[in-house]
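Engineer: These notes open a run of structures that come right after.
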Structure P
Amino acid sequence: MNRIKNAKFRPFVELPLEDRQAEATRLQQQIDQYIYEYGGGFTSRAMLNEPGRPEIYDQSFSFYFLGKDKLTIWNAIIITARKAFWDEVNDLARNRATDMLTDEELEEVFNVEFVPVQWSPTGEVLGYSRAEKEERRFEKFGGLTYHEMCRKLETDIIHNEPPPIYESYSHDRSYVYGIGLYIVVDKEVINQPAIDAAIERFLELGEREWGFNPSCSKESIAV
């Protein structure tokens, strides 16, 4: 999804009306062009039905669709509640582990060094590879490395304080293409029916931000 990377870029919602209308027309043409691939309700730059890919890996998908006014472009990503749960657990664990380290310790953890691995006949370096290094073990982590501590914290969070995850729609109006839309649905996998249902529900809700009841907990998540 296209986010603002530099102050010189303007959010899509601030563009002149005629520019947004032109982009909406182009998007509708793309939706019509790929109707046999995505069903006519949306389009994407990604492959939705990748041959040979197990469904269990289809936990998120990015796509574009038009609002009811046929002018608003929604630049959306949809994820399953299961993925949202694991993402939240991972973020909580990493934040807690990071907060326990000093700036100097964090620099040591995340510093990446590269070594030359390919040379030309004249000795010019043509390629580099990431240097392997042994991770530091921290006394404050009970002798664990940073990444080992993150995994330990993840397990603790899952068993003792699993974060509630809500089916939801949330906006981000800073996107350079369309309005950002983040969707969480209580589905096992993300496929065309799941996306179509999410779009239909969003339009019925008036294209507003919305949150429901917790849709998953540690009882419904494989630990």
Structure Q
Amino acid sequence: MQGSTIDTTNNLVDTSVQSGSVEAGHHEEHPDLRVFGLITFLASESLMFGGLFAAYLIYRANAGVWPPEETEVELLLPTINTIILVSSSFVIHKGDTAIKKNNLSGMRLWYIVTAIMGIIFLGGQVYEYMTLGYGLTTNVFSNCFYVMTGFHGLHVFVGVLLILGVLWRSRRAGHYNEGKHVGIEMAEIYWHFVDIIWIVLFTLLYILTQI
């Protein structure tokens, strides 16, 4: 599953680059189709995550004790990570708002901050893995935990790459402005997607396990 996702996300990055190339000219070619392609991709990813969520809920429904005693879940670090990632959605939206006002430097600033927040989130997730005290094969819960959070982490990583790609292309004069910013919108849509998925994961893996 992850292999096919990497291939698809590579195509997504290529599409974003191509959208940037179109925006660099004096006209746009079917921007709605590019956004539609992204939404179609995200819909397919939603189905993958939905399958993982369903499997997790089935395992939980059939388990006596969930999570097992040897896989205690801590809330502090994941809560901090959640605040960072959710806040980054508001930050990236400010970048999109800035470019619509032809404020390129403002867009760059907010996108840089968003990328940093994404990297901090990933660093927090890696640190959590290192301090959990249980691994992928410890039990069914730990397997679900690592697969689901790891798959999401891969999407956050791709999102950071998309944001960095936008920043790289924005160095060209006139590449993005209030009338040419489809690539920026695509990065924002993708970032909101990974935030929404994380909220579901945080609820399933952390909040509900405390009940």
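Engineer: Given a value of 27 for relative contact order in percent (Cα under 8 Å, 6 or more apart), calculated from one of P, Q, which structure does it belong to? Could the numbers behind the result be given before it?
Structural biologist: Numbers: P: 27; Q: 33.
Label of the originating structure: P.
Engineer: Once distance in nm of label points 7 Å out along Cα→Cβ at positions 143 and 199 is calculated for all of P, Q, which comes out largest? Write down the numbers at each step before the final one.
Structural biologist: On the way: P: 5.6; Q: 3.1.
Looking at the calculated values, the largest one is P.
Engineer: Going by distance in nm of label points 7 Å out along Cα→Cβ at positions 87 and 151, which of structures P, Q comes out largest?
Structural biologist: Details: P: 2.4; Q: 2.9.
Greatest value across P, Q: structure Q.
Engineer: For volume of the Cα convex hull per residue in Å³, which structure out of P, Q has the highest calculated value? Could the numbers behind the result be given before it?
Structural biologist: Values: P: 218; Q: 108.
Greatest value across P, Q: structure P.
Engineer: -27000 is what came out when helix-only ellipticity at 222 nm (-39500 (n - 2.57) for each DSSP H run of 4 or more, over all residues; to 500) was calculated for one structure; which of P, Q is it? All intermediate terms of the calculation are to be shown ahead of the outcome.
Structural biologist: Numbers: P: -10500; Q: -27000.
Going label by label, the one that fits is Q.
Taken together, the values in this text are just the output of simple stated rules run on the coordinates, not laboratory data. Being a predicted model, the structure only gives us computed values, none of them experimental. Cβ atoms are built from the backbone, for glycine too; each structure is taken alone.
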